[in-house]
Each structure stands twice: as structure tokens, then as C-alpha cells.
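K.L.:
Presented below are the structures under discussion, each in the form of C-alpha cells.
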Structure I
Amino acid sequence: MKLARATFMGVRGLADATFDFMRSGAERPHDLIVVSGPRATGKTRLLEAILFAKDVVGSYGSVPDPAPFVRGPGEAAKIILSFWLDEEERAASGEPGPLCTVEALATSEGTNVEADEGIQVLLERYEHTPRVGKVEYFPWSRQLVPYGSAAGLEAIEQRLQRTSSDLRKYSFVPRLLGSLAHDAVRAQYFAAVLSYLSPTARYAPARGGAEPWACISSHGGPPVAPKWLSASEADAVLFAATATLVQLSRSLVVIDRPDLHVEPGEAAAFVTALAGLGSDNQLIVATNAPDVLAELEPSQRIHLGPAGSAA
């Protein structure tokens, strides 16, 4: 599942605009789309609007609040998304071709949907298997949570959090890390993804008597719990753990500030490494990192101007 086009009309914090994500001369969208622009121009709001529309059309279980997206009383916000579907998704949804369009309408009184039932069912699908494409959100506020009870690892316990910015969505990480010693397949996957994302952090099974989640080696040192890692290493663990649990393949992965904890000049390498989260994903990221922007084709970039206007 990939996003081919997005139209925003009447969305609070965004100028009315349509953005096309299709490759020039090709029949499928880019695998990487970057949203850039000065501060307070709507980069995060654009990502959130995509997620909001997805949840209005086909939710993982939580009912989205329309209030943040409506400019004022009596006004309406409309978001139109065109998705590109692969062969399995077309068969599952009953769509005759690769492109399908949905509309989400928001007012102060609620939401309305214009979409075929098949695509609604497709957007509601959620399973921890690479066979099912999903929508995943990594907000700029993401961090490993050192407090609270650990969330369960089953799909029914995780699905409500996937498009959320609630920090409790990452409370599952210690439990997942602790389970790796008894799950060789997951352990191998986590180790591989972590190695793509961090040059210094590696999976190292906990030693006798240690906490089971104390299984990350930094700079070749003894395994420690994630709370003892650097910010960049902890961020890599967060991404790798999510990809390992959720099984992000054929998915739409939305990331605010992928460069949050990397050094200047290293953002492009990190964004490239994010392709290792799974196979055939589409990344939609918000960043102003110069090295990321320098590698883009014009059709891969959404640049937002002052006061949320599209440039």
C-alpha cells in the first residue's frame, strides 16, 4: 500500500493544495516522500492529516477527533487520498485497478466518508505478518518509555496505537526484547534491522542473571538495558523493535523528524537505512536535513511555505 496523491482542503494549519507522489513516467509512487519547510508551516500537521483521513476511512479501532483539523465553527475540512495497491491488495479490496481514491470530511460535529467498502476493509486490516500492509506512525516525540506497565505483544493489543502519537505505544519494547532469547526468528530480524540503523548498537543476548531486556551492546561493550544507551541508539532500538513486532512490509510508514537524534550530515544515511525496516514500504517523512533534500527528485518533495502555505 502506497500513497499516490493527497489533497487537503480547509485543513487547519495547511493551505489548500494537492500533491502528487507518482514517479515521473512510471505507474507507481515513489518509495520516499519528504515534507520540508520552515518552522510552523504545517509539516507535522500534514502527516497527521494523512493519518486522520486513513483512520476516518478505515480505523484500527480508535475514533479520530476531527476538532484539530477544522479551521473554525461551521467550516469543514476535506482530505482526499489516492492509494496505489499491489495485486494482493486489489484482490482483497475488489478494486479493479491499482489506484483508488477515498475522501474524509471533518466538521465540528463529526466525520463522513466517501469510499468503497472494499478499500475501507483494506485500511482496517491489521495483522503482525509481512503479508498484510499497514500504516505506522513514528512521531517526533517518540521515545522509549521507562515507566508504566508493559503493553502486550499481540496484534489485538497493539493495533489501537499504530497511528497514535501516544508515547505509551512504545511501552512494549522491554517485553519484546525480553522475548527475543526464546524466539530465534524475531531475534535475527531485530538484530539485522538494528545493525542497519545504528553503527554502534548491536543485539547481544542478556547474560546469566541479567534482566532479559538488557540485551543491547553499545560500542562492543557488555549488554545493557535500552535506558543506558545514547539517544541515537535508543531511537534505533525503538524503530527496530517496532518493525520486528509489527512486521512492516508493503506498508505506509510515516515518520516525523527521522533525523531527530542523528548528527548533521548523517540524516540521509539514516533515512536510507530505514528501508531496512521491511520490504516494499513507502516512507513519508518530515525533515529539513540538507543531505536528505539534496538527494531527492523534485516529485519526491513537498515544500511548505510560510503559515502553512504550499510552495
Structure II
Amino acid sequence: MSQQIDSRLTARFKIAIALTAVTLAAEVAGGIWTNSLALLSDAAHVFLDLFALVLSLAAVQLARLPTSERHTFGFHRSEVFASFINGSTVFLMGLGILYEAWGRFGEPQPVKSGPMLLIAVIGLVMNLLAAKTLHSHAHHDLNVKSAFLHVLGDAAASVGVIIGGIIMYYTSWFVLDALLSAAIGLLILAGAGRVLRDSVHILMEGSPRGLETAMVAAAVRSVAGVHDLHHLNIWSVCSHITALSVHVEVEPGFAGQRSDLLHQIEHLLVHQFHITHTTIQLECNDCNGGPLIKALQHQERQEACCGHEH
């Protein structure tokens, strides 16, 4: 059943990628043809979204690859390296757009606003179709939700370009092209900055954003039989896999129920915090003082004493 879901999801991602690629090609060609920096800027934004879709598809595909002795987590971390490279590249593109927009503020250049408007509408339609393709899986899959929001963000940028195209068509106020470009350039910088921030955070093995270590610790302590915990470490393998290691001190009365206690903790971590890779060491420092141990120790002392008398 899960393989069928993965196959359908993969197919939807491929459709969304194809639609976004068509949008990118149309806006690059249209931006050059119409001399619209706004269209070219939106194309750069589409490129960022296209890469996000490709990464999301790669995450689905990488999840299927088997682990090995040299790569015990598989190849999930490659997604993070790709994100870092992409974020760096697009960030530089955003700076270039702002530089070009600054030049056009002083010397506005005429734009073929009619064709520009038509191409922007085509881009908006493609973005909405791509969003519709991903929408059904966006509610229960964080990876798909992220890609879905990327596509919606680009649709919003296309709406801005369309409004600008309409205004320029009727007013010939071409400085608006530079204004739109600057706005999209700032949007690109913000998006690329988030990608860089998140990828560096994962590469530095930081705890997942939005997941409070104190909340995880409190939840584990609330499990019946847990006395305390220490050496709690939480980190991200990639954008959709969270790992945890912890030492858990067990109440003496639960020393014989360690297997059930371990299952309860793992179930809690998966369903409440989506932590699927766990290494949990159960300890019982006070178990040596339990009644059963004391009885056995007393019996050993008696036997040793009697043996000594004989």
C-alpha cells in the first residue's frame, strides 16, 4: 500500500516539476523578448521553486535507497548539500537582480507590456496547476507541504507581475518594472536565505526548528516508569528525518518491564514529535536497592556465612 502511495506521489511531483519547468522556460524567453526585468526576476524565483520540487522528489527517491555499512543513514544528507549549493546560487542571483533593478530606476527601459502580461498569465496558470497537483498530499506530508507552499509563493509573485503588466500597458510607467523586480529580488533573497539557514543548521547537526528539546524531555519524563533522563541529543539527518539519542533512568519498580517501557517511549516520540530514528539506553541506578535484590544479597550473605562455619 505504501509503495502505491509513493508511486502516486512521485508521479504528482513529476507533473509539478514539468509544469514549473515550462513556466521557467516561458518566463526566461519572455523576459528576454519583452525586455522585462520583472519577468526575468520571476523566472529566478521559479528556478528556486523548481529546485525545491526536485529536492522534494529526491527525498522521496532517496528514502527508498538501502543503507550500507559505510552509509548507515543512506544518502538522505545529500539533499542538504544540494540545498546549500542551490541556496548560495540563488542568493547571488537575487543580488544580481537588485543590482540590475537599481540601474533601471535611474534609466527606465521600455517593456513590451502586452506580451509580458500574456506570459505572466501563462506562468500563473502553470503554478496553479502544479499547486492543484500537490494539494491532496500537502495535508499529511511535511515534505509535500513545503513544495506546495513554494509553488503558491511563486503564483503570488506571478499575480504581482500581472498587475504590473496591466498598469504598464495602460500608463507606460516602465519604472514599475524595476519596482517589481526589486520586490521579487528581495523575495528571492529571503527564500534563499531560509534555504541556506536551514541547510547549515542541519549540517551543523542542530536540533530541528520548531521542536523544543525541553518539550521532548518533559514528554519522556511523563511516561510511567521513567524516573529521569540525561544525555538527550536531537538532530536532523535531512529535512524529513529526525534522530534522537538519550539515556533514560527507570524507576526500580519497572525494572522488569523495560521492553514495554521502551516501546511506550518510542511510540510517543514517533506520534507526538515525528522522531523515527531513536537510540534509547535504559538505566536503573537504584535497582540494586530493590526488595528482590536485597533478598538475594541477604541469601548470599547467609550462604557465605554458613559455608564459612563449616
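K.L.:
Using FRET efficiency 1/(1 + (r/R0)^6) of positions 176 and 224 (r between Cβ atoms, R0 = 41 Å, to 0.05), single out the structure from I, II with the greatest value.
P.N.:
I
K.L.:
Out of I, II, choose the structure whose coordinates give FRET efficiency 1/(1 + (r/R0)^6) of positions 168 and 256 (r between Cβ atoms, R0 = 35 Å, to 0.05) equal to 0.00 when calculated.
P.N.:
Derived from II, not from the others.
K.L.:
If helix-only ellipticity at 222 nm (-39500 (n - 2.57) for each DSSP H run of 4 or more, over all residues; to 500) computes to -7500, which of I, II did it come from?
P.N.:
Value -7500 for helix-only ellipticity at 222 nm (-39500 (n - 2.57) for each DSSP H run of 4 or more, over all residues; to 500) corresponds to I out of I, II.
K.L.:
If you don't mind, there's one more thing I want to ask. For distance in nm of label points 7 Å out along Cα→Cβ at positions 16 and 208, which of the structures I, II scores highest?
P.N.:
I
K.L.:
If semi-axes √(5λ) of the Cα gyration tensor in Å, for residues 24-87 alone is computed to be 24, 18, 11, which of I, II is the source?
P.N.:
Label of the originating structure: I.
K.L.:
If you work out percent of Cα pairs over 32 Å apart for I, II, which one comes out largest?
P.N.:
Across I, II, percent of Cα pairs over 32 Å apart peaks for II.
K.L.:
Once relative contact order in percent (Cα under 8 Å, 6 or more apart) is calculated for all of I, II, which comes out largest?
P.N.:
Ranking I, II on relative contact order in percent (Cα under 8 Å, 6 or more apart), first place is I.
Since every read-out is calculated from the coordinates, none of them should be taken as a lab result. What you are looking at is a predicted structure, and each value in this text was computed from that prediction instead of being measured. Cβ atoms are built from the backbone, for glycine too; each structure is taken alone.
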